[in-house]
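Enquirer: Structures for review follow.
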Structure 1
Amino acid sequence: MKLIGEKGVTKVLMITAFSAISILLLIALFIINEGLPFIFKYGAGNFLLSSDWQPHLNKFGIYPMIVASIWVTLGAMIVGAPLGVAGALFLSEYVPRTIMRIVKPTIELLAAIPSVVYGFIGVMVLAPLIRKNFGGPGLSLLAASIILGVMILPTVISISIDSILAVPQSYREGSLALGATTWQTIHMVTIKASKSGIIASIILGLGRAIGETMAVIMVAGNSVNIPHSPLDSVRTLTANIALEMSYATGMHRQALFATGVVLLIVIIILNSIASVAIRKRISKR
């Protein structure tokens, strides 16, 4: 009976796992089936490299939104990655373990805050601050980058802390025994030993930033143009899909699904890189 029970549990877990994978595959296949024919029909070059997005004239160039997405994501990483890694190092190396065990779950709770709340704070606090001190409309690439940089902090900090704590204590003790200072030990030993995990956290944060929608819609301004300044209003790929899908029909709808295909490919690539980095860290251990 015990053996039968174990086999039954194994089958249930297997079915659950394959169900989750199947749902993800079905979603991906649906997006690809809806969007890929449009890319072949309209032309990948025209779709990806054209700057004209005028659906009423059957012009579907997403190049300005690709550029905007790249700049917003890079801006978010400039804000979030250094702060996240520095916070993880501080919590894991300088703060007592009892305090760290309280602070870390608190930081992770930030990931549970709805993105619309971040967007609301951006609209009410950050955008007026930017408009007053730097000029421009306030709702801009800079505002979107700062908000997304804050939103990815829980991901970067949490995974980085786990990676840093996985470094054997003997590494630190050996470095200190050789006369290195605490900072030299952190810089030359701890960071290098946990580098792959830290890189994985940054890449996962990158995926979170490039896929964010609601907060970006609220603070980026949503103008379809190539940004020439951090103070310019922009529209990202995700924002474009969310703003126009409700009323899109025909080729317009297919173009939005094709935009989803582009995003899907980018996120798959980023997650694959993160998975390779994590596996490399595990194999070294």
Structure 2
Amino acid sequence: MSAFVDFQNVWLAYNDELLASNQFAVEDISLQIGEGEFVAIVGPSGCGKSTFMKLTTGLRMPSRGSVTIGGERVTGPLKITGMAFQAPSLLPWRTTVDNVLLPLEIVEPYRSTFKAKRKQYEQKARALLQSVGLGGYEDKYPWQLSGGMQQRASICRALIHEPKMLLLDEPFGALDAFTREELWCALRDLQAQQKFNVILVTHDLREAVFLADTVYVMSKSPGRIVARRDIELPRPRDLELTYTPEFTNIVHELRAHIGAMRKPATIAAPADLAQ
């Protein structure tokens, strides 16, 4: 079966001057992501994780190589993705449900039928909010919600138009540990139900191992994939799993790769940790 996301020898320099001097943000990235797969990208700060996301959404084109998603080569911004970031960025003058509905007002094919089908779309948005524990808060404003509630709403907004792929850039980084784990479980359940692809960029190795099917480790700039780890822990996963030796061994294994990169004299060699 062909990959849903296919990076073939992708290099990116941010402008022609950097390209001419061979200064790349990411270099020689090749990876394949299957349909419905949950992938996490980890690595030190400045390693190109966010650049990888821009390439995946079509916001940046490769300087060399190609990106193919859903069988089509990426040549511009994609409509099949939803995105959520560390800051929820909800519009303060809109209620929670109206914030979630926003993509349907601006993305086709929903935009042209939004007024006629508003009631139907609103029912869908309310059901999505209830599924992540925000029942009863649909008509509240962002300032009336906690940070964790705002991030739940942000994820719902990213999913309301039923994208084939959800891109998450440090979505839980600003939250306290308990709230973060609650949202891990909410995301786990949503992805299990809807089977959309997820690419998660995170600094949190526990988060990556708990949620992902596959974890990729990127080197410091210029970003390269230096390790791939299949997470073969059984699903559904609950938080008790994070205290088991099997789980912590994988976290330590990934941390060792990142730690090796922080030693100036050490160059981490590519490895498939799953073997």
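All of the numbers you see were taken from the coordinates with simple rules; none came from a lab. On a predicted model such as this, the values are computed, not experimentally measured, just so you know. Cβ atoms are built from the backbone, for glycine too; each structure is taken alone.
Enquirer: Work out the source of -0.38, -0.53, -0.81 here, i.e. which of 1, 2 gives that when log10 I(q)/I(0) by the Debye sum over Cα atoms at q = 0.10, 0.12, 0.16 Å⁻¹, for residues 62-173 alone is computed.
Expert: 1
Enquirer: Comparing FRET efficiency 1/(1 + (r/R0)^6) of positions 6 and 206 (r between Cβ atoms, R0 = 41 Å, to 0.05) across structures 1, 2, which is largest?
Expert: Comparing 1, 2, the top value of FRET efficiency 1/(1 + (r/R0)^6) of positions 6 and 206 (r between Cβ atoms, R0 = 41 Å, to 0.05) belongs to 2.
Enquirer: Here's something else I'd like to know. Supply the structure label, taken from 1, 2, corresponding to FRET efficiency 1/(1 + (r/R0)^6) of positions 38 and 150 (r between Cβ atoms, R0 = 25 Å, to 0.05) with the calculated value 0.10.
Expert: Clearly, the read-out refers to 1.
Enquirer: Of structures 1, 2, which gives -11000 when helix-only ellipticity at 222 nm (-39500 (n - 2.57) for each DSSP H run of 4 or more, over all residues; to 500) is computed from the coordinates?
Expert: 2
Enquirer: To which of 1, 2 does the computed value 1.7 (distance in nm of label points 7 Å out along Cα→Cβ at positions 166 and 182) belong?
Expert: Only one of 1, 2 returns 1.7 for distance in nm of label points 7 Å out along Cα→Cβ at positions 166 and 182, namely 2.
Enquirer: Another question, if that's okay. Looking just at distance in nm of label points 7 Å out along Cα→Cβ at positions 14 and 190, which of the labels 1, 2 belongs to the structure with the highest value?
Expert: That would be structure 1.
Enquirer: Further question on the same structure: Give the label, chosen from 1, 2, of the structure having the highest value of FRET efficiency 1/(1 + (r/R0)^6) of positions 126 and 230 (r between Cβ atoms, R0 = 25 Å, to 0.05).
Expert: Structure 1 comes out on top.
Enquirer: Supply the structure label, taken from 1, 2, corresponding to mean count of other Cβ atoms within 10 Å over residues 22-29 with the calculated value 19.6. Could you put the intermediate results ahead of the total?
Expert: Working: 1: 11.0; 2: 19.6.
It traces back to 2.
Enquirer: Additional query: From which structure (1, 2) was distance in nm of label points 7 Å out along Cα→Cβ at positions 30 and 246 calculated, if the value obtained is 3.2?
Expert: Of the options listed, only 2 reproduces it.
Enquirer: For which of the structures 1, 2 does the calculation of Cα Rg over 2.2 N^0.38 Å return 1.19? Present the calculation step by step, with values, prior to reporting the outcome.
Expert: Details: 1: 1.19; 2: 1.03.
Going through each structure in turn, the value belongs to 1.
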